[in-house]
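Once you scroll down, you'll see the structures, which are given as structure tokens.
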Structure P
Amino acid sequence: MQTLRMLGAASAVALAMASGAVADGHGGKVKIGLITTLTGGGAALGVDIRDGFLLGIKQAGNEGIEVVVEDDQRKPDIAVQLADKMIQSEKVDIMTGIVWSNLALAVAPAATAQGKFYISPNAGPAQLAGKGCHENYFNVAWQNDGPHEAAGAHAKELGFKNPFILAPNYPAGKDALTGFKRTYAGDLAGELYTKLGQTDYAAEIAQIRASDADGIFFFLPGGMGISFLKQYADSGIDLPVVGPAFSFDQTILGAVGEAALGIHNTAQWSPDLDNAASKAFVESFKAEYGRIPSIYAQQAFDTANLIVSAAAKADVKDTDAFREALRAADFVSTRGDFKFGSNQHPIQDFYVREVIKDGDVFTNKIIGVALEDRQDVYAAECKL
């Protein structure tokens, strides 16, 4: 078990909260359980979530918060065990941190059923945005379909007529292809679900080659995306590629390199987003960790600041008051304007980014807006 006090300097350890509100104004501490993927496949995503979250807490500047950090190893059973331990033994007030939607679906409903808040910095499965929404469940990142809806809209704008689309066979992968098809709304050369954690894509690339596809859309986060992009680049297939940021983010680009140059991808944020909060975050993250932040780090940083803002207004033990303070989203977001929809998921813009090389570093730059003020379709099914 790691706590915020015990983590090493490389993880930007601090005890913090905003303006002394928790320790002084509301007479109690806030204890947060952060479960994320820190080893094995996808560890880079979880490390960025952890680091972005801890940086936000550190910058807030008060000792009224404790963060307990655990590694779920990308295994649902481990995540559930850790969540139960945090809730029952550690007595956490808030849970956060999970990368993967299948793990979030195992942990978030159990946490909210026990009266705890779950505030997602990443996974946004459709089931938790619609009929399965809960008053104590918030998502600060997006509903899963959103970035893929943006990619579908952009593919249509680019003139794709018959793309080949693929994603891993788990909840977020299904949301991804659903979201893409919703806005692309055209013919497909092929549609595949791959194994979660897969690293060999020879069969899939052979199917793409044999198809009459005029473009490719894929959602393969973490090491899956690295493997696919390298193998695709070596295949000799020369089709335009569009994807969500998860397949072309900072956690991937360093390993992929030249193979990703020029590819368009969609996200709610980019390191070059032109607002003061984003610029300050990028510089402070680089200073703290020596690397450019990914969207995972950005989402987690915003999640930390949302919690800080709520704690400045209400005692976390006063569940109704704290919930209302979260809904108000009274914090300065790195993405600019931020507001929750009726299902407590963001209403936000999605940008088109292009992979570039800045000196020796591969990164992204914004080249347009794919969707403005986008609210997920599942909000209509949520009865909050």
Structure Q
Amino acid sequence: MSAPTPSAAHASAAAGPVPHGSARVHEPRREDCPWCGSTRLRNRLRTGDLRRHRPGLFTVDACRDCGHTFQNPRLTAEGLAFHRRTVRGAPRDPATERVLALHAAPQRHRGAARAMLRFGEPESWLDVGTGLARFPLAAREFFPYTSFDGTDLTARVERARALGRVEEAHVGSLTDPRVAARLAARYDVVSLLHHLEHTTDPRAELHAALDALRPGGHLLIETLDPRCAFAALFGRWWLPYDQPRRLHLLPPRNLRAELGARGCAIVAAGHRAAHVPHDLAGVAALALSHALPAPDAPWRAVPPTPFQRHLRTVLLRAGTPLVVAAALADLALAPVVRHTPFANAYRIIARKPKPARR
């Protein structure tokens, strides 16, 4: 029997990790808003996976009544697992990854932790979706006597515990009844830093975070603002959309109203400190990646030629100064942008109510 051709071998390698058939990849399309139930929806964009070049077409809708913005139809659990996990041989665009890394930059973590200093040193703190616990590591600079725990959907949180960054590691969703039962009313602070946009049910995640707080404890939230003027200006090229990995974008008024309905007091809120200066650099990185020859990927039936791969590498390096210039422009404009509708994220600190005295 003759050996398979390179293209056949490439196609065979793709068969494993790629979920086939829309019934397996997408849930049924919603006709109503998952936040307020309104049927007045409008399409904001349709796009492929601009960052990781994985197969599929994804739609983002917005509610005309409450402004909630969400992936519709949403990926199934199988589809989400595929698009979130690392696939061997998948292409990487270093410029885009570096721009996204600004979300996890140490100075941003220190800024979020510093915002909690006014409330004193907590005894216990839970960081939700902590990954390798880079935020607790940075927060210890300000809260050396606080006990930090973490949750994550992956085993990275167990690695964080092995590194001494958290004391307890909980693998699973905060809404999992088994996890929720272990964490109920245990913490003085719960942080949700750019976590809600990745959850399948942000309202349930918010309620679970409040349940993990002790009465009088504080909830620290940072998340993206779908009302950002850059989102309207750049459309699918606005990097924070990051389809298909971000499922929900919540306007500040929706979160404030939900917290108020649970009796919480908003003690701090605003865009200034939460804005991430990466909008122009993100557009430049994504546009550069897609203007060049398509990258190699294990799910492509026909791989690019050696010349095409080499040309892409050379042109990506040549285009790096463009991304750097855009990043410098982001930083230069940030002091002004933070105070305008172009601010792309916001922070809310809420205090859970204490039981009424009899």
Structure R
Amino acid sequence: MNATKTLLAAAAALVTAGAALAEPIKVGMITTLSGGGASLGIDTRDGFMLAVQQAANPDLTVVIEDDQRKPDVAVQLADKLIQSEKVDVLTGIVWSNLAMAVVPAATAQGKFYLSTNAAPSALAGKGCNPNYFSVSYQNDNLHEAAGAYAATAGITKAFIMAPNYPAGKDSLTGFKRFYEGEVVGEVYTKLGQTDYAGEIAQIRASGADGVFIFLPGGMGISFVKQYADSGVGLPLIGPAFSFDQSIIQAMGDSAVGVLNGANWSPDLDNAANAAFVQAFSAEYGRLPSVYASYGYDTANLLLSAMGTADISDPDAFRAALKAADFDSVRGDFAFGPSNHPVQDLYVREVVRDGDILTNRIVGTAMEDRGNAYEGECKM
């Protein structure tokens, strides 16, 4: 064997040895795949698995479980995944009350949790943890965008409404943080509520000139249809969660023209996003939602960390996650000190594009927005 072939053989042997030494990673995905809000979990799963399929990394295994949107079920699944399945990483939870039931216990056991969606304030401030990374946002962010943009939309007297659970409370707090007008009504509804006749009557009598709602999943569908039928006619603004791709199809033309705060949109102009929208649409036969985009980014973040560090070295793996060395569908992406994103926030408008409804960006609400609770995080 000549010298060149000897060097090539040695290099190949090193690569093979490195691959053999690389620690495989098992991910436990707990998300909502049945009952109310199932479309959100399905999109989360599909976005995550699209990136996994594209990477075809044999060292990555994903175990997927349905939490049925029940905190007790989520806790049982997390225990099973950690104790029996021996997962290294947990991800996928959509709802903040479920995240609060699972994340602190998982990180206390040394597991990494990568949030594809839920990012409650309690985990962003005093409850932050070095093993907890929110890939999506901090819960307040998209509501902050709506609040900051509301004056531009002509809303000077706002009636604001959200469900009575952690994300609902974060949403109204976020909206009010940057809203410059007057809040003339503030209502917390029951989580899962579908009849809004009483709340619409309150809106009508409030003297508001606009309405901000955070009502994810079926709650938003029910409200928007009833609101349109009521004839109240005041402009609506909300976060992307309430006016996302799968949700607005069910709302129909009642949703057209509604503005919503977002950190992602299918028309966001960068190469990674264009490729993602095309690949997701081809694979699943529908446009992706914000939940799908977060799942996709989360998987690619994890894959990027796997490329530079072994899970057997938690400090190195944590640093690799923190580096966020991947092409996000949101464009510029970085983690702040508390492991929450620093990112631009936009306002989108629901529009009809042929036979489907979708969203288009109409403005930038905030640039390089991070976590409002950063100062409370002591890591």
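From P, Q, R, which structure was FRET efficiency 1/(1 + (r/R0)^6) of positions 83 and 267 (r between Cβ atoms, R0 = 35 Å, to 0.05) = 0.20 calculated on? Computing FRET efficiency 1/(1 + (r/R0)^6) of positions 83 and 267 (r between Cβ atoms, R0 = 35 Å, to 0.05) on every structure in P, Q, R gives 0.20 only for R. Say we calculate distance in nm of label points 7 Å out along Cα→Cβ at positions 171 and 251 for every structure; which of P, Q, R gives the highest result? Going through P, Q, R one by one, distance in nm of label points 7 Å out along Cα→Cβ at positions 171 and 251 peaks for structure Q.
Here, each number is a calculation from the coordinates, and none is a lab measurement. Owing to the predicted nature of the structure, the values given are computational and were not obtained by experimental measurement. Cβ atoms are built from the backbone, for glycine too; each structure is taken alone.
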